[in-house]
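K.L.:
Listed below are the structures to be examined.
Read-outs throughout are calculated quantities, based only on the coordinates presented, and are distinct from any laboratory measurement. The model shown is predicted, which means the values in this text are computed figures rather than measured ones. Cβ atoms are built from the backbone, for glycine too; each structure is taken alone.
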Structure P
Amino acid sequence: MQKNPMIEQLIEAQLNFLDQQFSQSETVATEFTQFYQWFRKQPLQQIWTFEQINALLQKQILNTQATQFLIEQIAEHIKFALIHPANDQTTIAEIIPVLTIDKIAQYVASKQGHRQRLIHTMVNNPAFSAMISQLIQHAIQDYLDNSVIAKSVPGVSRFMKMGKSVLENVTDTNLDSTITKYLQKNILKLSQMSESVLNQHFDDNKLYHFQANLWHKIKAMPVSVLKNYIEVQDLPQTVGLGHEIWDFMRQSDYMKQQVHDGVYAWYIRNQERPFDLLLRDLNIDEALVQHELNNLLNPIIQKMIGSGYLRERSRHYLEQFYYADETLKILGIVS
């Protein structure tokens, strides 16, 4: 393409004009605000369709695997939060509001029906029955072998062992086997007794006070106590395990359907709402745009001008405009 001196002068003049205008922070703020004023009034359905939003989320969240670097960064940030020196001087009560803890305690204590169903399911589980049977057997055996009476009164220990032996000889059975059979036969009754005892122990009032007492015990502890329950050196492994679970879930048809239906339900509710209301749901309003976001955007624009990037990209399009046949005809230049 042959350069034309007049066109080159026009391009340079316009580039100088753009540099001058956008080097002023007021220009950037005005243009950004003007764009926001237009954008905020656009209804969601006029800009994006449900299919576009769903396709984006499906691709970027479900179909895209997290990078190893991201997983490592997550582990590093958790580690940094756990070992931060401020944890030693900050108590749990300073970061968790006591009134909220009290509301949680009242809420949990009030869910009697949910609690009773949970206890019922737990005590009727075969694993619970096996555990109770073993505990009772061990308790009886421990009593026969190590009871206070047997240890403190001479001859009683030998008498108890002899009694056990006599019982086994008379009944022609092993005492441990007899106890096991009894427990197996009466396990349903024992489970029902356990359920009754647990419901009595965890009634609304007792459960509330249990939670309240627990809070009073831990509220003065430093936040660093969390390190007693989270192995900092194991974070790369535990975060990796969490990622493995997510990585499997994201590829399942179940998760894809959940995202699809969730996005669809949200879109139907919001498709006629303008973007200013949608942004307000994210705590983004006009004041934020005019101040905080503008302060973030302006240095980027200034860097684009200072590095010559904005001038280079502007020249690219101005050259296409000025050297177009239609423009050349208007300027009276024969191409």
Structure Q
Amino acid sequence: MALRTPLCDALEIEYPIVQAPIGSATTPELAAAVSNAGGLGHLAVTWRDLEETRAVIRETRERTDEPFAVNLALDDATTILETDTHLEAVLEAGAPIVSFSFGDAAPYVDRVHKAGATVMQTVGSAAAAREAVEAGVDVVVTQGLEAGGHVQSEVATTALVPRVADAVGDAVPIVAAGGIADGRSIAAALALGADGAWLGTRFVACEEANVHDEYQRRLRESDETDTAYTTLYDKGWSGMPHRVLENETLERWRAAGEPPIGERPGEDEVVAQTNDGNGEPIERYDEALATPDLGGDIESMALYAGQSVGGVDEVRSARAVVEALITETRETVSDLSTVAVPADR
């Protein structure tokens, strides 16, 4: 059966599956692999300088002829470059799709469109979705509370998606994010009114993702109850809620009575370092992502994961993940279509 929605037409992709911009875990290899498999790959460049931003976009284009997206977070607390300058580099490098999160995309929409690119914006409410559409955003992404990493909504995906669908109607395609890791949850998102699904945790557990082996081990072994929604890992992005795997850092903080910043256990303790333990220090409450070059107590770091982590039981290639998602979604939709309801009910 065909699995094509308005999102596929808007983004010129084969399947309505989007790899989330999972911070430093994104690589040209990952983004290109997802796009080559028929989904939409994604690069996160907020934490990259201009030279590296141009380089990863160029390398991704060398690896795929298919569309891919480049994400910019708009929160001033996390950006290392002025957004106008960063966006200019992204567009000059030829990004076909630009996604914005943690802020208002309105000031940048016309500029992206003039460059011939498509605009996506992540929202956490129906009101924010309406404002995005009014600003000319081409695709709205609804991020639910179940999502891993930094979270900009306090509403569950199952409650948020129908509200956003009602708010924007057929004006633009909607992508559901948060708590999605398999074809069943993609089918559920489509039933709720979304035109596609946005997956982060599932793609962190991919061979092409730039993450530490210990991080991926924890993803494979964790259940849906093993995440915490918190603001604890605030060094580098203060005040922004995030969802991470349970670990010793959280346990020690709770055991101490959940003290405020400055009084937390091991506040200035170095738990890891770059360059296999011989480089820049990473402190216990740093928001840094666990990348392969780190050495130290990786398990005590912020191991970002959504509540869908219980459905991640192995590390696979991005292509294999996309293919499995498509098969599962088709099977789920097919099974539902055979459900018969008696006429007298």
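K.L.:
Out of P, Q, which structure matches 14.0 when mean count of other Cβ atoms within 10 Å over residues 38-45 is calculated?
P.N.:
Traced to structure P.
K.L.:
While we're here: Given a value of 0.45 for FRET efficiency 1/(1 + (r/R0)^6) of positions 78 and 302 (r between Cβ atoms, R0 = 35 Å, to 0.05), calculated from one of P, Q, which structure does it belong to?
P.N.:
Derived from P, not from the others.
K.L.:
For distance in nm of label points 7 Å out along Cα→Cβ at positions 222 and 262, which of the structures P, Q scores highest?
P.N.:
Structure P gives the largest value of distance in nm of label points 7 Å out along Cα→Cβ at positions 222 and 262 among P, Q.
K.L.:
While we're looking at this one, here's another question. Assuming 12.4 is mean count of other Cβ atoms within 10 Å over residues 134-141 as calculated from a single structure, say which of P, Q it is.
P.N.:
The read-out comes from structure P.
K.L.:
With P(r) over Cα pairs in 10 Å bins from 0, in percent coming out at 6, 26, 36, 23, 8, 1, 0, 0, pick the structure among P, Q it was computed from.
P.N.:
Structure of origin is Q.
K.L.:
Where does the value -10500 come from, among P, Q, when helix-only ellipticity at 222 nm (-39500 (n - 2.57) for each DSSP H run of 4 or more, over all residues; to 500) is the thing being computed?
P.N.:
Source structure for this number: Q.
K.L.:
Another one. Quick check: 23.6 is what I get for mean count of other Cβ atoms within 10 Å over residues 94-101, calculated from one of P, Q. Which structure matches?
P.N.:
Q
K.L.:
With distance in nm of label points 7 Å out along Cα→Cβ at positions 118 and 286 computed per structure, which member of P, Q shows the largest figure?
P.N.:
Evaluating distance in nm of label points 7 Å out along Cα→Cβ at positions 118 and 286 on every structure, the highest lands on P.
K.L.:
Now a separate question. For relative contact order in percent (Cα under 8 Å, 6 or more apart), find whichever of P, Q sits highest and give me its label.
P.N.:
Once relative contact order in percent (Cα under 8 Å, 6 or more apart) is worked out for each structure, P has the highest.
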